[in-house]
Structure formats: structure tokens, C-alpha cells
1. Can you rank 1, 2 by distance in nm of label points 7 Å out along Cα→Cβ at positions 25 and 121 and just name the one with the largest value?
2. Ranked on relative contact order in percent (Cα under 8 Å, 6 or more apart), which label among 1, 2 comes first with the largest value?
3. Identify the structure, out of 1, 2, from whose coordinates log10 I(q)/I(0) by the Debye sum over Cα atoms at q = 0.12, 0.22, 0.27 Å⁻¹, for residues 41-112 alone was calculated to give -0.38, -1.06, -1.20.
4. Taking FRET efficiency 1/(1 + (r/R0)^6) of positions 97 and 145 (r between Cβ atoms, R0 = 30 Å, to 0.05) as the quantity of interest, name the structure among 1, 2 where it is greatest.
5. Quick check: 45, 37, 27 is what I get for Cα extents along the principal axes in Å, calculated from one of 1, 2. Which structure matches?
Structure 1
Amino acid sequence: MDKKFKRIYDLRVDNDITQRQMANILNTTRDTYAQWERGFCNFPLKEINTFANYFNISLDYITGLTNIKENYACKNPNLKAIPIKIKKMRILHKYSQEELCTMINLKQRTYSGYETGRSKTPLYVLYLLAKTYNVSLDYLIGRKKDRHLQKKEADLLVK
């Protein structure tokens, strides 16, 4: 399991929920959920949103971008706005697509598909972008309006 997303497992286990029960909550099979939890395949954005809502916490907390469990419950995040937001953040930080793709180890052609909306941006890419730009993952997928991460003085980004 990717250590960055270990909190997915921890939240489920700490709340005495089996993989089968969690799969039922997310309307999928236990095998599919197990793949997501272990990081073997990408956790779809709609389902990770449902997961966050179920536990009443932010995606920033789930992915380790912050240690604050604040919630931005959102029944239907605006996933269609993701391409606009990631392009806006890239321009705001004055990166070319080529520079950004070098930083996050992604092919420019692949990233271009995310930025134009031709391809759905996977959670792990959104996580890398949020970390690169030091912004909220919840903001990028439309769970909150403010792009800043919630931090206290002692709250440091998980490396």
C-alpha cells in the first residue's frame, strides 16, 4: 500500500468496518475496494468523495496533505471544473506544461489531456498537483471553495 494513502486503511479499520462493508457503502465489490485501498489501482474520485463524506473528513486528511480532519462534505463535487482549476494553478505558478510534467514525472501529452478535459484526472495526479502547488485537494475536485490547505503551526505537510 502506498504510505501516502495509508489513512484509507486506517480509517476503515479504526471504525471496525470490513472491506466488504466499505465496498457496499461505495457500491462496488470487495475485490475492487481492496485494490483501491492497497493502492493497486486508482481510487475513483466519486468513490473517494463518498468515502470522505462517510467518515466526515477532508480528502486533504485522507491523503496526508494535512493532519486536520476538517470536512468539506460535498454530495456531488464539480469534477468538470478540474481541468480549469489545474490549468489555472499551473498558470498562477508560471509553469509551462513541460516544466510541470518534469516536476511530477508525467508525460506532457498525458497531462495535456487532463488540462483540456479529454481525459479524467486520476486521484494520484491530483494529489501530486496539490502537493506541488501547496493547495487543497478538496479545492481541486470542488469540495471546497478556498484553495488553501488547513494548517496549524505544528501541522506540516506529510512528506
Structure 2
Amino acid sequence: MRIIGIDPGLARVGYGIIEIANQKKILLDCGVIETGKDKKEEDRLYEIFNDLNELINRWNPTAAAVEKFFFYRSSTTISVVQARGVIMMVLASKKIHVSEYSPAQIKLTIAGSGKASKKEVLDAVMYNLKLNKPPKPDDSADALAIALTKLNEDGIN
């Protein structure tokens, strides 16, 4: 099984790709898709579309996990929701099954508490993937936590 975890955003989309082989979790890739603030919003959304398509074509994940978005009173809310829509469209176009998780679900599954700190989640990601140093940037670590949540849901510990 190969899974892509995605932390949606307009400026930065975090991604993490994990494979299960011989009951071991293997980190294949992680990083961010960054879009420039100097670009028009539609161009930034198109960049997410293109870059995510490339990632999926390169790694061929069999499943995806995406963080659910909760509405906040922020000037960026609509932009983030639009970016998430592009992400969901790309995954649907590739016929990849998507599981969605709230931030509290991710924290509970990964760190044992729905109110876990970022550091507790990061420590759990490092432990689960047997990493010596934290994945950078934070958005990619968040995406790995989302992917690990999906693996846990599927009973792969």
C-alpha cells in the first residue's frame, strides 16, 4: 500500500508519501507545493493542480488522506477551500480513494490526545517512521501525520 497525506493550503500544500512493505512504514517523499503570493489566485490553484498531478504520476499512491477544513473567520478561508477543492478534484480524476480527517482526529490517532501539541504530533511522526530528524517544513510533517492516521484507520500500526 502506498498513501499520500495532504495538508491543504493555497500558499503551501504539504504532502507526505508513505509505503507499507513487509509491515514496515517507509517514508518515500515529503515536502510542499508552494505558490507565490505575487501570482493571481487562479494561477496558484493551477500550479497546485499541475504539481499534485506530477507527484501522483511519480509515486502512484493507492490511497489518499486529506485534512478536513474547518471554517475560521479569516481572509484566507475561501482561498484554502478552493485549493482543497483542486486537491480533491485531482485525487478523484486519478480514481484514488480519499479519507478525510479533522485536526483533532489526527492528533488523537497519532499522539493519543485530540489536543496534542505540534511537538507531540511531530515526535509521534518521527517515532512511527523511525526518523532521526524532523521532516521539514512543518506542512510536510503535518501531511505525514495525516497519512499515518489513514494507516492506523486501516489497522496498519
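1. 1
2. Greatest value across 1, 2: structure 2.
3. 2
4. 2
5. Corresponding structure: 1.
No value in this document is a laboratory result; all are computed from the given coordinates. Please read all numbers here as calculations on a predicted model, not as lab measurements. Cβ atoms are built from the backbone, for glycine too; each structure is taken alone.
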